[in-house]
Structure P
Amino acid sequence: MSRPFHVIIAEDDPVVAITIAEVLETNGYRVTVGRNGFDALRTDENDPADLLITDIRMPHFDGATLVTRMKERRPELPILVTTGYSEQLPEEEPGQLAVMQKPFTDDAILRNVKSLLGVG
């Protein structure tokens, strides 16, 4: 049996983080949640992700910084950026980086995750 995809979620809003985690776990993904970019980087060092989901606006270590650092360390890692704002966002790259505006549906998050991972 193949191992489940590991998704790291960097999200400071616990309700959003739990909602995304529950959707993914219900669909067979292994999920680790961090409260900011630093948590996500540390988690990835110890237990590499197959996909990163990150909010842009987070205290201490934001999503924009996390995306930059992750692309430097692991350029092949697919990333899904979520935001409730229209500030400067990273440029989307088909199959590598997607941006979702909040609020989003469970189906939308699952569809984007599958697309970035190249499954389903």
Structure Q
Amino acid sequence: MTNWTTALLEISDHIRYAAVYRGGQLEMASRTGRASASAAESDRYEELIVNPTLLTLVRQRGEIDCGGMEYVVVRYGNFFQLVMPVPGGHASICIEPDADPLALVAPVRQALAVLEA
């Protein structure tokens, strides 16, 4: 899975870290020296607990009468988190607070499509 996180980090310098959680396996890669970065252990729990739960909740709601769910963007105080489902799990990128997370949706989708192929 290292190719996944590396490919996601290479999309933009605005990406602080990338994670892919598939089949019970978590792969993470991050940039160093970022202001207000969360602790690596905190990021790990984000990927193991928060993001899978968030995707389940939003997916279930989306399937009722919203046309489904494509991705979730969370705006924390110090960064954005973009989370997308992938087969068997999810991909997640942490984005600098001054960046536009929606501008990264298409490039992240493209990278994930290439990696899934």
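Every number here is computed from the coordinates shown, using simple stated rules; none is lab data. Computed from a predicted model, the values in this text were never measured in an experiment. Cβ atoms are built from the backbone, for glycine too; each structure is taken alone.
Tabulated data
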| item | result |
| --- | --- |
| Identity of the structure behind 2.6 (criterion: distance in nm of label points 7 Å out along Cα→Cβ at positions 57 and 73, calculated), options P, Q | P |
| With Cα extents along the principal axes in Å, for residues 49-88 alone derived as 32, 22, 14, matching label from P, Q | Q |
| Comparison of P, Q - label where distance in nm of label points 7 Å out along Cα→Cβ at positions 9 and 25 is highest | Q |
| Distance in nm of label points 7 Å out along Cα→Cβ at positions 41 and 97 - structure with the largest value, from P, Q | Q |
| For relative contact order in percent (Cα under 8 Å, 6 or more apart) computed as 29, the structure of P, Q it came from | Q |
